[in-house]
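Each value in this text was obtained by applying a stated rule to the coordinates, not by laboratory testing. Small disclaimer: the values here were computed from a predicted structure and weren't measured. Cβ atoms are built from the backbone, for glycine too; each structure is taken alone.
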Structure I
């Protein structure tokens with residue numbers, strides 16, 4: 001009896017393998033952390049535009065550390081999976097929640113005070129992003145990051161900070177720090193699990 005091939009499961013495993021080295025987590029974690037600190041300090045302009053260097057830097061790190069150990073993996077561009085739908089759905093849900101909070105707080109007609117409650121929107125949006133990723137690849141660390149984002153939204157919105165973007169900045173910094181920590185842990189484990197192959201004497205030709 002011929003066994004039916006589950007292409008969706010194969011794609012999920014490939015995507016999971018692509019993330020197992022933790023480099024994507026390290027890159028995004030560092031970016032979110034620096035972005036958050038920059039927003040809190042009011043110096044985030046350069047950090048925002050530095051995202052353009054993300055793809056070539058990530059590819060360089062994978063060529064240096066990942067591909068020599070596990071081989072080259074290229075993700076196929078196909079039908080949208082759970083992540084894009086979770087991104088869109090959480091974006092809409094975040095906007096609805098933000099408007100509801102602004103109305104409840106009595107500041108819907110005062111845009112100058114909206115910034116304090118923005119962490120609620122970003123918290124829900126980031127939760128959707130990482131929850132969708134967690135369901136796509138089945139990695140527990142993304143569930144944890146999603147939980148930090150969900151709890152951090154209202155927590156940082158309620159902090160009595162004076163700076164306009166400090167609340168938002170601290171949310172991104174907290175999510176980034178958690179993601180960066182998980183990424184470093186995954187990277188170290190990856191290097192231990194997949195050491196560089198050693199050349200044998202009979203493989204060396206004159």
Structure II
């Protein structure tokens with residue numbers, strides 16, 4: 001255990017010594033969300049679910065190092081869900097998650113526009129969930145038919161635009177791939193899927 005702590009400490013000190021652009025970020029995303037679903041007969045029904053427009057927003061910390069490695073962490077809120085029609089009945093799910101993200105990647109630094117790619121791990125906690133069946137709304141958070149936790153990975157490809165020494169803007173394409181089964185029913189498997197666009201501002205903390 002002591003050896004692990006020592007290795008982590010040395011690693012953090014090493015990265016800190018190469019830190020170049022620590023910054024505070026705020027961002028918002030327009031998402032298209034749906035579910036990956038496998039029923040109790042082990043049949044995939046992904047195509048039966050209709051995507052819905054949702055969104056997310058958050059704050060974070062970002063640091064670009066001299067070796068072009070980029071580190072990013074964030075906290076925020078993300079909405080998910082999907083629609084489904086079965087035997088003339090309309091189903092609709094809306095899920096609201098508190099979310100933490102942590103990841104790293106590579107940035108190709110340029111004077112004005114700097115492209116980059118980041119892979120994040122995320123953990124989400126279900127704050128509120130509703131299911132609408134033919135215009136009648138049910139609170140699925142209280143009924144506990146879905147698990148409260150969700151985790152997975154988020155891939156980002158983006159470009160950073162330097163506005164000034166203090167402020168920069170960025171735009172990202174993202175894809176969220178849920179790895180956890182959010183169904184309480186052990187006979188079924190559901191996972192979150194989303195893709196979209198993120199716009200954000202970054203404020204330099206170096207000075």
Structure III
């Protein structure tokens with residue numbers, strides 16, 4: 001757990017430029033439940049004009065994302081791919097020789113990378129719209145096989161799913177048998193198994209059917 005030390009970071013926490021500056025209804029939710037984050041990015045051409053975000057985040061993560069927003073202002077959104085936790089922390093220092101936030105760990109680094117990766121691709125999603133399964137199509141369970149395959153391929157290719165996997169090898173549809181959906185996806189480490197469970201829960205919420213069962217295939 002990061003421990004905020006610098007006056008600059010504490011001031012930004014008290015008077016944030018980007019955190020909770022918009023209602024949640026105007027923000028997009030980060031997919032899954034691993035990170036409670038909502039955000040939106042405004043662009044002028046390819047340059048970042050403004051970042052707004054919210055969520056149940058620890059204080060040190062709030063100021064790190066605030067820092068990212070300040071660093072990226074009036075710069076190309078493409079730079080988000082290379083922006084690091086170290087750069088965000090350094091921006092918050094009062095003196096170069098004194099850490100702004102102490103006790104940052106690999107989990108903090110991974111969380112920030114996931115958020116920045118998602119933010120980089122957010123304008124594309126907002127332009128194209130998220131995947132939705134229309135109630136006008138009836139229940140997913142009652143669809144013909146060809147229609148289930150089409151819907152599932154669109155779901156797995158959606159921004160929500162691709163950002164959930166944050167640059168990893170994305171899941172691919174293998175087969176469908178009723179409500180059993182066989183999916184090729186990384187499934188070796190505990191983190192990969194956790195991601196697959198998030199994928200399953202996202203599908204349950206999307207199709208409004210608790211009986212849909214995603215099964216990993218090697």
Seminar exercise, completed: Calculated from one of I, II, III, FRET efficiency 1/(1 + (r/R0)^6) of positions 51 and 187 (r between Cβ atoms, R0 = 25 Å, to 0.05) reads 0.50, and the structure in question is II
Exercise. Here relative contact order in percent (Cα under 8 Å, 6 or more apart) was calculated and came to 22; which of the structures I, II, III was it taken from?
Worked result: II
Seminar exercise, completed: Candidates I, II, III; helix-only ellipticity at 222 nm (-39500 (n - 2.57) for each DSSP H run of 4 or more, over all residues; to 500) computed = -22000; producing structure is I
Problem set entry | Comparison of I, II, III - label where distance in nm of label points 7 Å out along Cα→Cβ at positions 99 and 139 is highest | III
Problem set entry | Source structure (of I, II, III) for semi-axes √(5λ) of the Cα gyration tensor in Å, for residues 67-106 alone, computed value 40, 13, 5 | I
